[in-house]
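For reference, the structures are reproduced in the following blocks.
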Structure I
Amino acid sequence: MEIETLQRRVDEWIREYGVRYFSELTNMAVLTEEVGELARVMARTYGDQSFKEGEKHNLADEMADVLWVLVCLANQTGVDLTAAIEANFAKKTARDKERHRNNPKL
């Protein structure tokens, strides 16, 4: 799915089923909550913690939740994520094109 399509589909879903977007501040708090849930699954899957009995551990679902809320915030604030990620690639390439290759730690 293209990013532009994702933004449009989230917007259509919100308008049909969600009634309206939560406020930007609420969605920022929800994004933080979703990142925390992703971090919990990562810590238990790849780190030293273990899952509690009955605890869900669907990494893909947690990542999708984070992406969903991020897309909501982009839609609410008028951010074209396609343009934003293209600009971000250009920034990172200009800044880091030799940096990582020359890093002896890598």
Structure II
Amino acid sequence: MISLSEDAASHAVEMMNEHGISPDSDYGLRIGVESGGCSGLEYVLDIVDGPDENDRTFQIHGVSVYCDPKSYLYLNGTEIDYEKTMTGGGFKFNNPNAKRSCGCGTSFTT
């Protein structure tokens, strides 16, 4: 399972509202992994208009979350939070499958 903190879910809803997306639509947060970054794999977050055919889907704090099967192998058990800092903010991944992460927190290796 992938989980979102209440802060992360709230920020995802804010992002959708900024784009004029209705909370009653199929729009949701796509969470995935792709090759790249300084550690080999990097996290991908995007707002999408619905799930793909084979996606794992979750409803977390009122947010639809979609993850493709390959990414799910790397993300199962991941907790996603949203942290506000003096210089901005961002989503923070707590991934128990990551053996090593880069300093910026956006890429990892297993």
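Here, each number is a calculation from the coordinates, and none is a lab measurement. Everything numeric here is computed off the predicted structure, so don't read it as measured data. Cβ atoms are built from the backbone, for glycine too; each structure is taken alone.
2, 12, 23, 24, 20, 13, 4, 1 is what came out when P(r) over Cα pairs in 5 Å bins from 0, in percent was calculated for one structure; which of I, II is it? All intermediate terms of the calculation are to be shown ahead of the outcome.
Details: I: 2, 10, 15, 16, 15, 15, 14, 8, 3, 1, 0; II: 2, 12, 23, 24, 20, 13, 4, 1.
Structure of origin is II.
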Item to check | Top of I, II by relative contact order in percent (Cα under 8 Å, 6 or more apart), largest first | outcome: I
Next on the checklist: As an exercise: distance in nm of label points 7 Å out along Cα→Cβ at positions 60 and 76, calculated from one structure in I, II, equals 1.6. Which structure is it?
Outcome noted: II
Checklist entry - Out of I, II, which structure matches 1.21 when Rg/Rh (Cα atoms, Kirkwood Rh), for residues 44-83 alone is calculated? => result I
Item to check | Structure (I, II) behind the derived value -5500 of helix-only ellipticity at 222 nm (-39500 (n - 2.57) for each DSSP H run of 4 or more, over all residues; to 500) | outcome: II
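Given a value of 4.5 for distance in nm of label points 7 Å out along Cα→Cβ at positions 4 and 52, calculated from one of I, II, which structure does it belong to?
Working: I: 4.5; II: 1.9.
Structure of origin is I.
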Next on the checklist: Computing mean count of other Cβ atoms within 10 Å over residues 28-35 for each of I, II, which one ends up highest?
Outcome noted: II
